[in-house]
Structure 1
Amino acid sequence: MSLFSSDKLKGRKIAIIATDGFEQAELDEPKKYLENEGAETHVISLKSGSIKGWDGPAKDWGDKVSVDKVITEARPADYDALVLPGGQMNPDVLRMDDDVVAFVREFAQSGKVVAAICHGPWTLIEAGVVRGKRVTSWPSLQTDLRNAGAHWEDSEVVTDHGLITSRKPDDIPAFNKKIVEEMLEPQHGGQR
């Protein structure tokens, strides 16, 4: 544990679903932050081995991240929260995979914390879990979200009953903090 670590999320497991083309910072930074808060994170993907990020500021491929489980081996009941990083390519592929969509739908219906940033809400739309919810996203998704019945707003972070959304990499600090806050709420499995 580093000087800036805590054990607020000790004993909690967090699923991070991503595939090639995820926005590098939107996976790496929440993963590191949540681990520093004591959580165990699992990167879940469509294939085993590793996946490669997209480094938006560099406008080129980023680093590889090891995959802990493939989606067909993962069960929503095994996790306390779900994180969906953005990047344009990543969620566009994920939303077309039936196993990912079923996992996200079941997870969202469980009442546990679901956090999506940037283009990540595309997968939430496909899972049919945004109707009537307040959300934000990368600006180009606002029409998609409104058409799916969500109430879109341009804010750094928006929370609606455990559903956390943010717009872009600049919002990551607020996004990370909100994930921890929501996980500690009693209605989302926090300390009672």
Structure 2
Amino acid sequence: MPNPSAALVQSLRQASRHMVRELGFMQATLAATDYPPSAVHALLEIGQGNALTASDLVRVLGLEKSSISRLVRKLVDAGEVVEESHEGDARSKTLRLTRQGRRTLGAIDRFACTQVVAALAHLSPAGQERAAAGIADYAQALGAVRRGEVPAVSEAWSIARGYRPGVIGRIAEMHACYYAALVGFGQPFESLVAADMA
């Protein structure tokens, strides 16, 4: 796979920082709760069944075992979570939301959905689809890096011979975008490529 341009890397870094700030992760509390981001994420994962034990939370949230132990203890003391002995292993405890925890999770979900809907109102339907797909793909890629996975070579292409409607414009666009990012070529280069292709 080709390496991304420095401009693309900087653009993604800037967008990531901006998103973290806009979503409220720099605040002491998150999602209109009294809890820090790690606790809100723990409640979400426990409520969705993705983290049934403290060990699951370590894996899902990417935090250290001691941090998760303190976090779980705070949520238990706050009445949001209960620990139940695991049937097969007395040392392992299953985490479950209490009635209060389910109410808190409902409030978090309502806050987050309102935030997302309000943001999506600023995008066209096509922009909304691109945003959802792009963020999901990027999050999966970040997770793959954290897990140490080797990038898969994409096989989602094929060679088509002969003229197809729109192919000249698409080739000119691809050339223009690539060389604009690589060496800063602008409109004169794109015009030249388009004229030669035509």
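Just so you know, all these numbers are worked out from the coordinates, no wet-lab data involved. All of these numbers come straight from a predicted model, not from anything done at the bench. Cβ atoms are built from the backbone, for glycine too; each structure is taken alone.
Please state which of the structures 1, 2 yields 3.2 when distance in nm of label points 7 Å out along Cα→Cβ at positions 93 and 173 is computed from it.
1
A value of -8500 was derived for helix-only ellipticity at 222 nm (-39500 (n - 2.57) for each DSSP H run of 4 or more, over all residues; to 500); which structure in 1, 2 was it taken from? Please list the in-between numbers first.
Details: 1: -8500; 2: -20000.
Structure 1 accounts for this read-out.
With distance in nm of label points 7 Å out along Cα→Cβ at positions 149 and 165 coming out at 3.8, pick the structure among 1, 2 it was computed from.
Comparing all candidates, it corresponds to 2.
If you work out relative contact order in percent (Cα under 8 Å, 6 or more apart) for 1, 2, which one comes out largest?
Biggest value here belongs to 1.
Given that distance in nm of label points 7 Å out along Cα→Cβ at positions 13 and 45, derived from a single structure, equals 2.7, which label among 1, 2 identifies that structure?
2
One of 1, 2 was used to compute Cα extents along the principal axes in Å, and the result was 72, 36, 29. Which label is that? Could you put the intermediate results ahead of the total?
On the way: 1: 42, 36, 32; 2: 72, 36, 29.
Structure of origin is 2.
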